[in-house]
Structure I
Amino acid sequence: MLLNRENKENRQVVLTIQVEQSAWEKALEDAYEQSKSLFKKEDGSLPTRQEMEEKHGADVFYQDAVNSTFPVALVEAVRQEDISVAGVPELSVEAIGPEGYVFTALIDLYPEVKLGQYKGLSAPRPQVELSDDDVTAAIDEYLQGHLTEEHPKKAAMGDEVVLDFEGFVNGVPFEGGKAEEYPLLLGSGYFIPGFEEQVAGMAVGDERDIPVTFPTQYAPELAGKDAVFHIKVHKITRRARPVMSDDFAKSQGFADASALRRSIMEQAVRNKQQEAADAYADALVQQVIEGMEVEIPERMVTCQLDGLMHDLEQQLMQQGATMDAYLEMAGITREDLRRQAEASARASVEFELAMTEIARLEDIRFTDAELEEKYTQMSALYGMTPEQLKQNLPIERLTHDLRLARARAIVVDSAKPL
């Protein structure tokens, strides 16, 4: 329940919001149900909620209950006030107890955007030509994407080795120096100098201690220090580029090598056409951004930057690595990485602000039927049911993305190539 709204300077507001006893009590009970199995008694029985609160404090479930209730309360208050939020609000619990709690949300309002011209713009449109070098590069790329695989007994430079590793300095493990089933391409230079060369020659199942010295230009706590990595090899894969031949073409479903080459060239032309179209669109959008007047809230940039960092972390996890390990091996800090990504984050925010304003001016909307059709198309593309896709891509996000895409299309379709 919204208790108060306070308008502040710099397009900020503070909402004071109360989570009342009925919702609060349900959240506390849910938190108890989810955690009680972690506190079994010696006889195997589960403690009651009252027993847990008496033993661990009356507020033992407060944090979980707050986390589960504030999003709904905040969204309801924002809708009630018809607020467009820029970035993630800053939250603070002001009072809390058995009857509920009160929290404040410091919110940056979506900035006022003033656009210049966004229709009838002009930009050079690159001509699409396929050179001999383009053809050679396209064939090389295709062959590189269809490598043959074998699993030799011993690893050599150029092989991919899946291994466990844990690093020690003076016999003590250091943070970020451990990973399991990590895929490493020997010779990539991704690890500390001297590490990959010492993996060469190992067989599946082998374990080895590898001595290394961290470079002097590295994270301060490890720079210049001697370390030992204990590793274990799980898998060795050696990949080789196939030869363009009739036999290889037939294995790919083509009549002969000429048919495969023709298909590769046709795809290369399509790729060049798409690159030219993207470059043309980017130049037009940049003109829109340069003509835009807006004060960008830093919270929007921070939110976008957090998203980029999260995406990278997810990619590393899919590869069996961690962010800490990545930073250690790259010799940079998390702050260094954020600084490197800040320009990209700011550009993304500028694009969103410009396209969102165009969508507002053009009154871009989508019907329920159009959204369902898009879900059906995307679910077929990703091999998911529409219901599964909706869990990963909520309808609000899909609508937002489609509005930005259509706004971009308005800019491009109304433009004149030079």
Structure II
Amino acid sequence: MNEFLWQAFHRLISEVDTSNRRFLYEKLSVNHRLLGVVGARGVGKTTLLLQYIKNELYSEGKAFYFSADNIYFNHVTILDFVNQLYSSQGISIFFIDEIHKYPNWDQELKNIYDSFPRIKVIFSGSSSIDLVTGAYDLSRRAKLLFLPGLSFREYLNIKTGTQFPVITFEELMKHHQKLAADLSNVSMISKHFEEYRLFGYYPMVFQNKETLYEGLASIIEKTIYEDIANFYQLKTNNLVHFKRIIDFLGSIPPGNININNIARHLSVDNKTAEHYLEILKKTGLVRVLYPVAHGNQLLRKPSKVYLDNTTLHSVVNTFLSEKLDLGTQRELVFMQFLMGAGLRIFFSNKADFQVNDIIFEIGGKNKTKEQLKAFKGEKKLVKDDILVGFKNEIPLYLFGFLY
């Protein structure tokens, strides 16, 4: 076995901080023979895996972590490496990071799964990993877990040293006043929420806030020029279109964006623009809102297109020297909370959003119910800049406790 990989594994385990765990930690398990953790760059996948090994498995000596993009695997296959460690060291639990950067990753995972019944593999990879459409269908073998960026709850717990639990969507709909009262002893919660929207989606904010925006600019560049370039095998002259889409989304309100004007902006046809948008969505740079499903869902066009999260939106606006649109920030933070919790959210022509059979209108503290009057079903007014709601008015920050 390569000595460098062995030393790197022990060094990473010894240095990883286990004091703050993401919500997904409790869902990790070695009961599955093939488990994947997918998410965008910078959301904390590597830290999550190392924390789990350190706390749950390290003392037993049966687990091993390595990154699939290590230069060692330019001349040794992962299949051979796993076979070597299993046969000589008795390692039976393998944590493979950055799996999408390894050529033929899906075939070798399938070979490991089929050839070693006692081996468990937990891998991490890009949001764009598709276990179904590849040549080697892993959907029947692997379970996937999605890791979004930090929720406001997670950010607040780390920032203030608190341990607020997750709130379910049903609890929030029925008991939001009591839940808000329980949070009333948190000092400056409104200021924390404002800072979260600007800086708090990515865990790296707690490492070095001063270089956060430069770090996120690097994430955008690497996602486009490494992940998208390699995973989708696109040429360099096509990659500049992805950066132009991101800048375009950062400068225009989401309601004014559609496939047609993206295509015109890029000087490409609508089909190409839609394909590029889908790639950006899968790699965690763009968030797309669709209308409520009727008929063939495959034929639906996006109703609104956003940058993926409020921190990314703030970064792009800063580099473009654009004024931050507060309405976009409010809509986007609501979306990232709901989607991060695994809830399905749709565009509504009666309000801003629809979740299940409830419509939601988002605004500031002076937002009125006028737009919701005509709707006879269940409706909620979600307000920024308030701490406690009343009846069908709910504070926006409370949705940040859904995961």
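Before moving on, here are some points about what is shown:
- In this comparison of I, II, the computed figure -11500 for helix-only ellipticity at 222 nm (-39500 (n - 2.57) for each DSSP H run of 4 or more, over all residues; to 500) is attributed to II.
- For P(r) over Cα pairs in 10 Å bins from 0, in percent, for residues 106-145 alone computed as 27, 62, 11, the structure of I, II it came from: II
- If distance in nm of label points 7 Å out along Cα→Cβ at positions 226 and 250 is computed and equals 6.0, the structure in I, II: I
- Value 17, 26, 18, 17, 14, 7, calculated as P(r) over Cα pairs in 10 Å bins from 0, in percent, for residues 194-257 alone, assigned to which of I, II: I
- Each of structures I, II was scored by distance in nm of label points 7 Å out along Cα→Cβ at positions 138 and 218; the highest score is held by I.
- Ranked by Cα Rg over 2.2 N^0.38 Å, structures I, II are topped by I, which has the highest value.
- Identity of the structure behind 2.9 (criterion: distance in nm of label points 7 Å out along Cα→Cβ at positions 42 and 394, calculated), options I, II: II
- Ranking I, II by mean count of other Cβ atoms within 10 Å over residues 10-17, the structure that comes out highest: I
Values quoted throughout were computed directly from the atomic coordinates according to the rules given, and no laboratory measurement underlies them. As the structure is a computational prediction, the values presented were derived from the model and not from experiment. Cβ atoms are built from the backbone, for glycine too; each structure is taken alone.
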